[in-house]
Structure I
Amino acid sequence: MDRLVSLEPSNQVAVRIEPGQRCHGELTLRNVMYTMPIAFKLQPMNKSRYTIRPQSAVILPLATLSVEITYILPPNSSLPETFPHSKDSFLLHSVVVPGAVKDASSTLDSIPNDWFATRKKQVFIDSSINVCFVGSSILSYLVSKGSMDEIREVLEKSDPSWHACDSIDTQGQTLLHLAIAQSRPDLVQLLLEFEPDIGARNQSGCSPLETASGAGEVLIVELLLARRARTERSESSNWGPIHFAAAGGHLEVMRLLLLKGADVDAKTEDGRTALHLAVEEYHRDCAKLLLASGSRPDSRGAHNGDTALHVAAGLGDEGMVKLLLQKGANKDIRNQNGKTAYDVAADCGQTRLYDALKLGDGLCSAARKGEVRSIHRLLENGASLNGKDQHGWTALHRAAFKGRIDVVRALINKGIDINAKDEDGYTALHCATESGNGEVIELLVKKRADVEARTNKGVTALQIAESLHYSGIARILMQGGASRDDVGSMQAISGSVFRIKSEVGAIKNKSSRTRALQSSFDHSMPLVVL
């Protein structure tokens, strides 16, 4: 027999440190004797730091007794001098006392010292007891330092009843928030093993997912989402995870959130969407992802009714304006002040945007109607000669398609790019050929238009003319240098013929381009169905 008392659950006592509270822990002593009572005395080597209750007592055979160990923090300190392990030691004296009373409770803290000093009795001395400090302040400090092994030990030693993994530091930060601030996914994973409150808010009202999204911590976001962290904006937060990611330009975080079902058009407390925030911060890639994921470009901000296009116009972000227009943003929407995006651009002196937001539409409209004077006036006011609409059409495309020979001549004389292509690879020559405008074609060929230019599907103007049996136009093109191409011939273009037919048939989509084609279709030559 090497001892009379066993220590449960181990020889280590966990003392919880909490600011402004009594710091204490419990140690359970068990009498391992089957028939004899034992007496014990527990003494700290540093008596100024610890108090013990009871310091001595009798324990009946196979019975247990809980001892409370209280730690006294150093003055003006919220942490022990060393932690999580104390360097202080304790001595546990134990001795068999056959004549002790059966009711051991009557002898607590009143055991004669000579019981442990007489040489006639066998006294056991155990010095293996040690202290492990636990508590919110201890864990917060260890997490901020990234001490993985010590964090795990403190969490394991802590009493499960107070859920140590939900500890909060003096600034209102949870352990998860502290780990995120350290950019430590390994720490987050460790904490998640102990099942903390995944939606706990910090002092700013943000959840761990919102904080990680704002910091662009892709791996941490993935870990939190795997634990079913909610992607919705919490009631205490102004922004949700998707808003933080969009404002920070964290594209991969946004992908993860959207894959997990985040609402692409969820609104901040003041009514803005993630698209508004991406535009405000010039994050074009994020805006593209949001739009591709179904974000509505015309959603209004609750504060002043601005759409994302209003925001981009005010900032003078030409690339963002073009992106939003391409994705169907309505440039005619007015905010609560009654201003369109063009008005906002004008108020902010963003002259580069005038063409995309208004003047370009006027130029194309004038070209379609054949109004040469209006074209000259618009160009003098700053309209871009080579400006394109949402589908890549220039004023020359529109004039050529409508057969406005005077407009075509005026635009060419102004120096417009005669071979500019739209999004399908069509030049003005293709447009004029489709609509059968021979006089325009003659002028374009004379002005050195590229008669061999091909659409994105590899179709030349000559192939279009021959497929539509426009023999006169075909001769003009060949005289201008166009050559027949046997590759695919009729079959090569039958699958792509012709934009006029397909787009007029798709009038239900109400796109501006389709409406433009429909409005000009009455002047086109009859189509031949291949």
Structure II
Amino acid sequence: MTGDTLAALLLARTGDERPGLYAGDRVWSWHDHVEAARAAATWLDARTPGGPLHVGVLCDNVPELLFLVGGAALAGHVVVALNPTRSPAELARDAAATDVALLLFDDPYEETARSLAADLGMECLPLGGAAGEPAPATRTAEPGDLVMLIFTSGTSGRPRAVRITQRKLAVPGRSLAALLTPADVVYCSMPLFHSGALMAAYAPALASGAALALRRRFSASGLLPDVRRYGCTYLHYVGKALSYVLATPPHPDDAANPLRIAFGNEGSATAVRRFGERFGCHVIDAFGSTETAIALTPDPAGPPGCLGRLPEGVEIRDPATGERCPAARIEDGRLANPGEAIGELVNVRGAGLFDGYYNDPEADAERVRDGAFWSGDLAYADAAGHVFFAGRGTERLRVDGENLAVAPIEAALREFAGVVEAAVYPVPDAVAGDQVMAALVLAGPFSADAFAAFLASRRDLGVKAVPRYIRICTALPQTPSHKVVKRDLAREAWRTTDPVWRRTGTTWRPLGEEDVNAIEAEFAGNGRAHLLEA
């Protein structure tokens, strides 16, 4: 069995009778976990004797999903992690694009799964039934073998299925295992249909022999009780999770817990500091993406908000010219030269752990050009090499940890009565990631009630794709070739004389000067005011 494989990490736990997995009141030893994965492998082999089976899964964080992934790694099958927050139309497209031949579900997604399976003409079964008799692994896994497909979004508007290979899970697992011992317990409440939870929680636990405590869904109020209940020493987070936990009422004994490390990405500088202080742990906020082609190591001694230093082989380049961007000039705490300093993070030495997208050569060509990986992530670096994140360009955005493409959202908004043109672009969120903003050119007056009713009727818009801000324009800024200059819209955000409406829940109301001041004060309070300048 080749070393840099998920299968090798799994089989190394054979015979380990220590607790390996906690889920609610249930406990599995690591050996039990291996046997459950072998049983899933037997079941998968029986379903498709002639070749790899692509199995779509709609579920929350349940042990059976991990057993299925382990079975796929052992037997050479592929788990397609479908995101249950996507709309029915998006799910159908995702399943078709990844050759899903069987759909598995767990509560509460049975109705969605059966409807989707009926539309696509495939079999649909409960996830808990995906088990046979455990059998020894007879297949030799290789690092490049496909184990999973996990969706992200590219700039063209089509969702891209990232190839999650054996090595793509094993390498970060072995790396992060250096932070753990077999006596540790890893807390996993981030969704397992994302790469982060698999690479930064499950794989490190597997590689180190630490136990994994699995929560079905993230709960801000439930995190600390869970940490104490299971004795968690390490937790993985994404995006706003830290801020949601910090919003819970504080207690004098919050730091009385076993937590040592919180590891994740996209936490604001303020949230990272406050979480560590309140809960008495070390927070490591790293940079990463599903593609895993670029890694930045956090620098605790660096300026607040920095992602770390530029490593050898990673540069910030102008996406238009391909030239390396000059160092950022920081004056009075603000970026003084955003036009020349902000560029795209590029791995000039190759694609790192990126093994390509599934059956999407155009998407591969977009990312890997002349032997270099272009991330699509914007950043700038100071003279000392400290890197600061500056966004994800205007054709894609990240909301609550979800990558979204603008084209499908624009297509939906153009269906609203009276829309002449629509442009969708990211504006920064005060805590983490982005918010969706749209500029609309209308043939008549804007009706907030009609717009809210329209959005509620759209099955092709996931909950996170619904705009937070709407700008009503007389015209959109355009190039001579009639392409919308979204960077101007994104830079102005809500700082415009055009009417801007903001959504709270399903209610829209005009944005006033006091609202703008409150929003920007929130950015300052979270250490993210520099994003407004960028």
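No value in this document is a laboratory result; all are computed from the given coordinates. Bear in mind that the values here come from a model prediction, so they are computed numbers and not experimental data. Cβ atoms are built from the backbone, for glycine too; each structure is taken alone.
Annotations for the structure displayed:
- Source structure (of I, II) for helix-only ellipticity at 222 nm (-39500 (n - 2.57) for each DSSP H run of 4 or more, over all residues; to 500), computed value -10500: I
- Ranking I, II by mean count of other Cβ atoms within 10 Å over residues 253-260, the structure that comes out highest: I
- The greatest value of volume of the Cα convex hull per residue in Å³, for residues 77-148 alone among structures I, II is that of I.
- Entry that produces 6 once relative contact order in percent (Cα under 8 Å, 6 or more apart) is calculated, selected from I, II: I
- Look at Cα Rg over 2.2 N^0.38 Å for each of I, II: the largest one is in I.
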